[in-house]
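Engineer: The structures considered in this document are given below.
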Structure P
Amino acid sequence: MSKDRKNESISGLLAGGSAFLIWGLVPIYWKVLSHVPALETITHRIVWSFVFLLPVIYFQGQWKIFIKTFQSFRTIKWLFVTTLLVASNWLLFIWAVNNDMILQASLGYYINPLVNVVFGIVFLQERLRRFQIIAVIIAAFGVLYLTWQYGAFPYIAIILAVTFGLYGLIRKKLKLNSAVGLAVETLLLTIPGIVYLVWLEKTNTAAFLHTDKITDIFLICTALVTAFPLLLFNIGVNRLRLATVGFLQYIGPSIMFVLAVFVYGEALSVHHLIAFIFIWTALVIYTVDSTRSL
């Protein structure tokens, strides 16, 4: 490996690893804002992300592409769909964190890579190898086991996995710069978001500017929590092998799992543990098979 290639790989590893590290630790951030209603939090996240992304795409030299995006009805139509998907994913995740369901949220992001595999079969006519099929079956069995023993379908985990999977699928088909796409998505919700925030202010129910300075700062900085790890992720994807990114992807839900059980004291029943073992086994099989096929 050349020196330049080695340096590129190291910087990619640092960037990609940092992105997943931030995503894993982000429940701590939302816990600080747990006194703010989830809908108000997600609205600030959308509005401030749009404000943050405008100068980013300008200095990236993507401004013309950002403007040109609005000239394509097909692109805007699908970005409206991805907007609804990512917004619902964000909202449900924040709600889950604030309601002590980080464990189930982490399960969702463990399942997500396997959901992507299924979507690849259904929508992209991709074919699975034998061990990939085995991995999907084992993961599905884990979810069904948890549903049967726990007495309730893990809807939060499934919705998080499916919405993020569909989001990734559509964005993959659009082949649009991540920062530009996210800027358009947040713009589509910024206007109704501002209307909602004004309504909260007029009805004296807003947390922003009416609680404390820490709350105000954290609400504004939701833009950084949203956009910064995404930019780091893009650097990592462009400089690392796909297999390496696949391994890094499990950093986030693993940290969430540790936070849920050992920091926030969420109950880890035997049935939870068995279901997670099925999921972890499926991920190991799938990842090893994907690595060997490269």
Structure Q
Amino acid sequence: MSHADRGTLRLEDARIVRQSAFEGEQFVLRLEAPACARLAEPGSFVHLTCDPSIPMRRPLSIMRADPEAGWIDVLYKIVGPGLRALAGRKPGETVSIIGPIGRPFTAHRERPRTVLIGGGVGIPPMIFLAERLRESGEPWLPLVLMGSEIPFPFHPRPSTLVVPGMPAGTIASMPLLEEWDIPSRLASRAGFPGCFEGYVTELAGEWLGSLSSAALAEVELFACGPTPMLAAAAQLARRYAVPCQVSLEEFMACGVGGCAGCTVRVRTADGDAMKRVCVDGPVFDALQVF
């Protein structure tokens, strides 16, 4: 059941199709949500009721959406009683969602070398963006870089896709992206095999530093993850003079712009302004925020 709301915002009773558990108390939840799946874009999220006994909703980024089959995937890590309750929900049960919410990422054709940087639970929008770039029919050249200090929410494997400029030994990749012929590389300070030893933004800096000025003129960065990671991505954008879009992570109460509890300061042409992450974002120009 779905109910029309303002614009593309919808309230929908979504049926749980499956829950896939991974190390580090991470889960990928597939929901049958036709209205949301039809309208979702990379960077948008859902505001979800974890359990009938917990009234406060949780914002979860959409990792994949199939508008024809009518499902969406979200990734979450258990933090607090709400998401722990969600992890106990079973296939066939329904959860209430509001979504899709928020302004999505926008890739520009004049910069086909899209570098997608995801950290921790900021990984989902990068996978969604990579899939949409692949499906667009345009000659994009995406590279997905992901970082985590706990095991990744998938089983990494050595990549068969060559990426010139990658540090030696950095070969771990995400199998799904490999199947899509999209190169990916992983970074961690936890010593996982095949991963770059360091932060994912450090890995991005190593690769960007290997490019010619002509190649850099075709690069655009996209990032989602913890605030320090996004700030580091903005520093990379300044250093290499490339545009960068970031998806911010903030605590949210209503998720629809009414409470203004998720506001951040953003630099605009008319001076600094307070913007709501839920509806004015979550995607912003990195240099306007950091």
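Since every read-out is calculated from the coordinates, none of them should be taken as a lab result. Every value quoted in this text rests on a predicted model; they were computed, and no experiment measured them. Cβ atoms are built from the backbone, for glycine too; each structure is taken alone.
Engineer: Starting from the value 16: which structure in P, Q was relative contact order in percent (Cα under 8 Å, 6 or more apart) calculated from?
Structural biologist: Computed on structure Q.
Engineer: Of the structures labelled P, Q, which one yields 14.9 when mean projected area of the Cα convex hull in nm² is computed from its coordinates?
Structural biologist: Working: P: 17.2; Q: 14.9.
Considering all the candidates, the number was obtained from Q.
Engineer: Then there's this: Work out the source of -6000 here, i.e. which of P, Q gives that when helix-only ellipticity at 222 nm (-39500 (n - 2.57) for each DSSP H run of 4 or more, over all residues; to 500) is computed.
Structural biologist: Traced to structure Q.
Engineer: Going by mean count of other Cβ atoms within 10 Å over residues 72-79, which of structures P, Q comes out largest? Numbers along the way, then the final one.
Structural biologist: Numbers: P: 13.8; Q: 20.5.
Once mean count of other Cβ atoms within 10 Å over residues 72-79 is worked out for each structure, Q has the highest.
Engineer: Let me ask you something else. Comparing structures P, Q by mean count of other Cβ atoms within 10 Å over residues 168-175, which one has the largest value?
Structural biologist: Working: P: 15.1; Q: 17.9.
Going through P, Q one by one, mean count of other Cβ atoms within 10 Å over residues 168-175 is largest in Q.
Engineer: Thinking of P, Q, which structure, once P(r) over Cα pairs in 10 Å bins from 0, in percent, for residues 32-135 alone is computed, gives back 12, 27, 31, 26, 5? Present the calculation step by step, with values, prior to reporting the outcome.
Structural biologist: Working: P: 12, 27, 31, 26, 5; Q: 15, 45, 31, 8, 2.
The read-out comes from structure P.
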